[in-house]
1. Where does the value 23.1 come from, among P, Q, when mean count of other Cβ atoms within 10 Å over residues 46-53 is the thing being computed?
2. Just checking, which of P, Q has the largest value of Kirkwood radius over Cα pairs in Å, for residues 86-221 alone?
3. Once Rg/Rh (Cα atoms, Kirkwood Rh), for residues 14-53 alone is calculated for all of P, Q, which comes out largest?
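Each value in this text was obtained by applying a stated rule to the coordinates, not by laboratory testing. Note that the coordinates shown come from a computational prediction; the quantities given were computed from them, not determined experimentally. Cβ atoms are built from the backbone, for glycine too; each structure is taken alone.
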Structure P
């Protein structure tokens with residue numbers, strides 16, 4: 001049995017899908033070892049959803065999301081120009097939601113530092129959030145005065161049918177029981193309420209090209225790995241109707257290609273991504289990187305940046321296999 005209650009399975013012999021109890025077959029190697037363990041991704045052909053095996057323990061997950069390993073104590077992760085872009089991306093997310101729902105009460109599950117919720121509240125929404133890690137939850141509460149709960153759904157204390165909108169933006173893949181979480185979202189949503197879920201797309205061209213070097217294959221942080229069909233199927237099983245599927249994300253798609261191409265070029269994994277972080281967070285990456293890795297990154301970026309935008313447009317609009325997928329579903 002795997003830790004965190006993710007699968008009822010023998011991890012060394014015959015892994016079993018937690019959704020349908022069918023067999024899992026290995027799809028991707030998981031990349032570099034963490035916690036002195038090798039992680040692989042096993043895929044269920046029936047459910048079109050993958051799983052990280054072995055699953056990290058709760059203590060390991062808590063360490064992964066601690067502020068100084070994931071973001072600084074101030075909540076900031078990147079340089080100021082990039083943080084400004086992130087602010088604009090969050091405004092864009094707010095505007096998309098308001099195309100489908102009138103202003104009311106919104107819950108952001110996995111709200112991180114709380115920037116998106118702060119923007120929603122400024123725009124007239126009643127905003128609440130949740131976080132796995134108490135440290136991160138306390139920052140969002142402190143910095144923005146938000147109502148942010150930590151822990152699992154049983155600890156949140158939200159009444160049934162109390163939200164007009166619930167969002168999980170690149171959060172569902174981190175959750176030990178995605179099916180239970182979607183059921184919780186249905187319970188907490190009002191009739192006609194909107195559920196918005198964005199995840200990396202395991203069936204994307206980007207994933208197929210990157211394999212174990214794919215930027216969005218973040219094991220062991222990502223416990224599950226969704227295809228568009230797998231996520232849509234899970235939502236339909238919980239009686240949600242699909243209102244929109246968004247396959248192109250200017251924030252996630254092109255950069256996913258840039259870093260994946262760099263990873264496939266033999267440069268230290270995710271070096272460029274780490275170089276964009278604040279000095280406190282990039283210190284370790286610089287200490288462990290070879291000078292040649294940095295030189296090669298700078299040499300390849302002028303080629304890979306325009307190529308990545310072209311590839312992202314092709315996979316999203318022509319092939320309909322975007323690097324990430326965002327689904328808008330109605331209760």
Structure Q
């Protein structure tokens with residue numbers, strides 16, 4: 001049994017229960033707060049967050065990890081309030097996003113040691129004046145990982161090696177997990193305390209198996225985003241991990257954004273698609289609302305049809321996150 005910091009204080013891994021390792025109460029993209037069309041309502045976000053946590057609790061979920069990075073408007077007090085009202089245990093993170101969108105200019109000038117100093121300060125003393133301590137470190141890399149990504153990930157590795165804090169990653173387009181592992185292992189991080197995430201788009205299931213063989217947990221954790229990968233692909237990836245004897249190193253989640261604050265599409269669109277950006281954003285927000293528990297209502301039945309038994313599914317959601325966090 002290990003103790004992990006949540007938004008409302010320390011919790012024991014033995015009390016995790018079924019856990020989703022990559023969910024979000026709120027996501028903002030740098031600068032969207034300046035848009036005159038921005039109409040984010042904090043209370044509405046809390047209400048939506050509580051509603052969503054209640055829906056997940058109906059499926060047995062007791063804990064979620066919200067690895068929102070610092071530079072995507074991380075708000076630990078918002079997480080704490082949703083946790084307080086819903087009863088869900090919510091774990092927040094320290095760490096920066098990838099260099100294509102995140103890593104503020106000031107921190108692009110810092111060394112890995114200085115990045116580690118920031119992360120360790122939050123882990124030891126809390127985030128700002130909130131007193132809320134992160135329970136994990138978020139790392140992220142673009143495709144391919146850039147120089148700033150590598151420096152910041154090295155900083156995270158230094159902090160994780162010193163503090164023993166769990167690492168959860170974002171891999172753009174499901175690529176770069178091997179680079180992340182190399183940097184983490186190079187600084188002495190226990191890869192068994194690291195989740196290499198967003199592997200849903202991997203073309204070859206062996207990619208996930210190889211990441212697991214090196215010692216990490218692997219995340220199929222964007223369930224419900226069929227624009228990234230169809231359910232059939234996720235079923236194939238999950239079953240390949242189980243059949244390779246790596247089901248105990250697999251984590252599932254949805255990367256669901258309870259509130260995407262950007263009033264306009266915050267992602268790059270292919271040329272010629274700009275005119276439909278607003279309708280795409282509206283459709284994305286509607287889809288996020290409809291699919292807040294899609295892991296259970298959509299993917300789980302498909303996994304069962306493919307031969308995954310309920311005991312294995314339950315173990316992936318309950319036992320694996322506990323061990324990821326040091327149980």
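1. P
2. Working: P: 15.6; Q: 14.9.
Top value of Kirkwood radius over Cα pairs in Å, for residues 86-221 alone goes to structure P.
3. Details: P: 1.02; Q: 1.12.
The maximum falls on structure Q.
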